[in-house]
Structures are given as C-alpha cells and as structure tokens.
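Just below sit the structures, each encoded as structure tokens.
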Structure I
Amino acid sequence: MANKTANLYARIEPETKLSAESILETLGIPVSTAINMFYKQIILNNGLPFDVKVPNKKNINLSEMTEEQFNLDMEQSYKNMLNNEGISVDEAFSSIKKAK
C-alpha cells in the first residue's frame, strides 16, 4: 500500500459531515479510508462513481398529497392503462432497481 502523504482540506456543511461520519463509524470505516475509496472509484470510473443529474420529476410523496390530487392521479393512470400508455410492471421495477 502506498504511503499516504497528501493532505486534503475541504469545507463541508457541519450536518452533512456529522451524518456521514456517524454512518462511517457504524460501518467501522475511518473517514480518511472512505475518502481514499471515493477517489479510487473516481479513477476506476474515469469520473464520479454515480450519476449526477437533475431528476426529471419530483418524487411523489403520498403523505403530502390531498385526496383530490390522489384521485386525479389514479384517474389519469387508469386512462393511461386503458390507452396502453405507460410502461410495463417489469420496466417499472427495473427502473426502481436502477434508481437505488
């Protein structure tokens, strides 16, 4: 293993830092090791090891919807189904798995 001689200084939001460090501690991974792993993944992927993009749609949170909004969405979905519009269940689950 190569000697670690380079220092890295970065500014980060305190809450983000605390949350991430808490998770890393639970995993038993020192912060410096996690940062090194991240950098190695950048090298292996020749870029960031995850997609960086603006989502096309806002995720729907059922608890934030009114009953009227829910019913309208259900009616539209039913109409789409009758018109053979949309995607299959297999495509939907595949899309969900890719998003994780």
Structure II
Amino acid sequence: MTSLYEVLFIVPTNLSEEDFSELSNKLRETIEKKHSSEITKFEKWAERKLAYTINNNTSGVYHILETKCTSEAIKEIEAILSFEKSKVLRFLIDKI
C-alpha cells in the first residue's frame, strides 16, 4: 500500500555537485525504478546555519523530497541516508 511521505535531509554546504548528484540518483532509482513509485517533489529548500555543529559543519543545505511509495521503499531510503554519513548530516522522514 502506498502512502505519501516527506523526506527532509541536510547535506554539508561544501558537498560537491558530483557527490550530491550521486546521492540524489540513488534516491531516485530506489523510489522510481526499484519500487515503481512516484516522486512528487524534490527540491533544495534552504541553506541555513545549524543550531549546533554536526561533523565540524556549522551550516547545511536542506532538501525536501515528497514521494508516494510503500513502507519498504522508505526503509531503503532510510538505509541509504543512514549509510551516507559523509554526505548527509541529518534526515527526517514523515508520513503525511
């Protein structure tokens, strides 16, 4: 059963375009190709100062991804974001 989810994640401001592209491609492939689901929104939200230092970073770039997918796809997305410690500072997944 598919549900609507919002994924908010923060990447370091010094993350290269190539590294971000690799991360976003992994997320897109997992959702669209592997689980045949739909991404309704995937955009940069804002670059902001963090409330506290995370991995020697004092600011980060927030990204929002909204998707209609299954809970199995969300488990894989969570695994990807957890594994990419150097590329993802923090993430939050909400079911809407």
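What follows is calculated from the coordinates using simple rules that are stated; it is not laboratory data. Predicted model only: the values in this text are computed from it and were never measured. Cβ atoms are built from the backbone, for glycine too; each structure is taken alone.
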Q.
When Kirkwood radius over Cα pairs in Å is compared over structures I, II, which one is greatest?
A. I
Q. To which of I, II does the computed value 0.60 (FRET efficiency 1/(1 + (r/R0)^6) of positions 26 and 66 (r between Cβ atoms, R0 = 41 Å, to 0.05)) belong?
A. I
(Q) I have -8000 for helix-only ellipticity at 222 nm (-39500 (n - 2.57) for each DSSP H run of 4 or more, over all residues; to 500), calculated from one of the structures I, II. Which structure is it? (A) II
Q: For the read-out distance in nm of label points 7 Å out along Cα→Cβ at positions 58 and 74, a value of 3.6 was computed from one structure; give its label from I, II.
A: II
Q. Out of I, II, which structure matches 1.1 when distance in nm of label points 7 Å out along Cα→Cβ at positions 34 and 50 is calculated?
A. I
(Q) For FRET efficiency 1/(1 + (r/R0)^6) of positions 18 and 82 (r between Cβ atoms, R0 = 30 Å, to 0.05), which structure out of I, II has the highest calculated value? (A) II
